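Down below are the structures I want you to see.
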Structure P
């Protein structure tokens, strides 16, 4: 749930808390869904670690009908590593190897999200939204879990400025695991001293805050527009983030989007600033991202190349996503 969705957001290094205002806001800030005026759908696929892990996302947002101000959205996320070799029974008690006993399994995480968003009538340009999520995690036949959590967000716009605040896992998210004791016993002590203890069955995800501020610029050539955004990501735990204390850690991200007539988009950003300590020195690492987008007749296709600064091409991530305005075609066909 920390990876994100939508290649357009990845291209801006996830600096979209204040500016996300479409179907993908169900992840970035549910308040942004309040700006959806046409039914939308989105798909995304990306691969990590040279294709070992697959990350997929599908979502839909239903625009409010006349007299209703509430936007409803759904999404499903899956992150999985498939075709893992289970070699627990490869070697029997006599030391004989039997390759026919090798089995394949998957380790996958799923998140089903449901969101509501609306505009506040009494305060102009103020939107609010909430997202409820059900989480399912499986590790073959070894273990599985169910979990739940809530996110909430607000967005506010004033002239060319936009502000956003997103509270992820607002009430703390919980995952309750069920361990297959028979499967666990089959691998206990397979390596001396390893897998000897039963894992914890309760997993807790503490709240996180994302604050964003953005500004839109009208360039001299009126066909071009520039969007600049800064996000501050806060976790209530001590980490390797740029600013870190025993109470909370904070790291910024910054993103830019240049568009031509809202048809062609060029994006770039820097994020994931981390302090790295080695035996000889301390250093600061960061993750630059770039992206491209094209929108025409209600269809937007985006691409992002992320984790560019990683050592080794295998760690680069190529992300593709598509967003469709379903009502666009309906309105064109209506006389």
Structure Q
């Protein structure tokens, strides 16, 4: 799918930006980016409507692209899945809701929750053209437990809270079928995802993606599992980020789990960029038997012709 924001959302953002100083937004966006890189919670920098608008312009395109990529991985792992309802917990400006309705056109009911009234007000304005019935709740992340939805997501929000274990438990209780958690693709973001994954498996969940198994995560030490999504930058996006490169690569870590047992056919996930040489291509893989470097020689013409096009994040049949 196209990683760019949907046309209807772009139009609503344009209305939001009308008459707003781009220089002021750039200053606020710089503070938000500095807090993001430091691993700090957004509450310290996103305090008013102007800072929320700066977030929408500087971060929403990237978080949308990453969230859409995660949902596409869920669709690939569970093609028959057709959610009708969504709970977007800690929704911010509603990014995950837009990505979910883009991925599953059958979503008819969306509930967005956030503790920030300012974020909710902006989410409500942006969601005027969202193709679903929307309910907004001003509530802390874990306060959504009494709600139930086919699809529950918490994207880029676990870093904002203290007791993530309790929140993950409440989100899982709210999940009818699939729960998706997304965090920045940093060592700290991955640690939160790995802890949530372990907790969810212990609670009876089955992993859809990125893992192709429910076994213990084989990544240890200082390494971390993350993926990357490239997206184009608009003129305003370039200005507010003081950037010159017309694209951005968003790194993210995630886990998607389901209540259904998952049928797998010896699949593996490519967890880093493949390395192609004159001799062949090496694919860094994660399988239920652990990490594996698969080398495909150019002499294996048919297999090489197929797998040389495989990308970081793809799944392939494992012959380990």
Structure (P, Q) behind the derived value 15, 25, 19, 14, 11, 9, 6, 1 of P(r) over Cα pairs in 10 Å bins from 0, in percent, for residues 53-132 alone
P
Origin of the derived value 32, 24, 18 (semi-axes √(5λ) of the Cα gyration tensor in Å; candidates P, Q)
Q
Value 0.05, calculated as FRET efficiency 1/(1 + (r/R0)^6) of positions 125 and 301 (r between Cβ atoms, R0 = 30 Å, to 0.05), assigned to which of P, Q
Q
Comparing mean count of other Cβ atoms within 10 Å over residues 197-204 across P, Q, which is largest?
Q
Computed -1500 for helix-only ellipticity at 222 nm (-39500 (n - 2.57) for each DSSP H run of 4 or more, over all residues; to 500) - originating structure among P, Q:
P
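A short reminder: the numbers here are calculations on the coordinates, not readings from a lab. Here the structure is a predicted model, which means the values were calculated and not measured. Cβ atoms are built from the backbone, for glycine too; each structure is taken alone.
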